[in-house]
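Readers should treat all values here as calculations from the given coordinates under stated rules, not as data from a laboratory. Predicted model, so just to flag it, every value in this text is computed and none were measured. Cβ atoms are built from the backbone, for glycine too; each structure is taken alone.
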Structure I
Amino acid sequence: MFRMWGKIFSNHHMLKDTVICINRDDLNRTRKVYQALEEICYEFDLQNPLWLETNQKDFIHHSKTRFNEDNFLETIDFDYLEIQVIEE
């Protein structure tokens, strides 16, 4: 089972969080990450963020990254969206 935790922060406080579970053995890790992020964004009513080089490096090294206003095309009303893999 693959589980990813999505959290929205503003002023150092967590406003919302959710855990997404992916139970598909036919998907590789990258596809599971993208699918979980898409489901997190759907649940929070957000567009999917853009992956920048810093996000890729953070995620590869720590299985965790933050998406701030630079990652979204629309204006956001929070400081950042953080995703973290909690189970693989």
Structure II
Amino acid sequence: MITEESIMNKIQIVITNHFDTPEDAFRFFDKDGDGTLKKSEVVKLLKQAEISGFIRGLVGTKLIEGYDKSGDELINWEEFKAAVDKIKTA
């Protein structure tokens, strides 16, 4: 069974192996440059993290629900940073 911890660890691996900073990763996945990650952009991050296509959409929804503190169904930089910081302390 896939857990939140294992998903977040895979995301951390993508960020550390492919980007110099979390900011670089955020900008890369923010395809339209609007300063937020939409579900489709989160799903692309999950694809990079090798999360199975079967559950990627569901996981994307759950991640947004869990980290979207503003309630706009988007992940802004501060929310993304909070998620990355949580990974680092786990």
Structure III
Amino acid sequence: MAHHQSEKKSIRKNEKRRIENKYYARTTRNALKVLRTTENKEEALKMYPKISSMIDKLAKRGQIHKNKAANLKSKLMIYINKLGQTVTQ
């Protein structure tokens, strides 16, 4: 247990930040799930800028690596582009 006042404050700040970070990460993951289950290309294209911004903010805060953010956005665009195609064999 912390004995110094500054350490006690640091513990409080860290807990608050942990909860906020958890909220932002969970919100982004839920938005990704919604986009990945969308079948309509127009809806997906409308959602993409907002989700892309959320991913960038996670990377900026250091919650995910910048390369992971780029990979996520790339995979989402690939998925959105495939929505418009029809499969003929």
Distance in nm of label points 7 Å out along Cα→Cβ at positions 25 and 41 from the coordinates reads 3.0; which among I, II, III
I
Matching 36 (percent of Cα pairs over 18 Å apart, computed) against labels I, II, III points to structure II
Starting from the value -28500: which structure in I, II, III was helix-only ellipticity at 222 nm (-39500 (n - 2.57) for each DSSP H run of 4 or more, over all residues; to 500) calculated from?
III
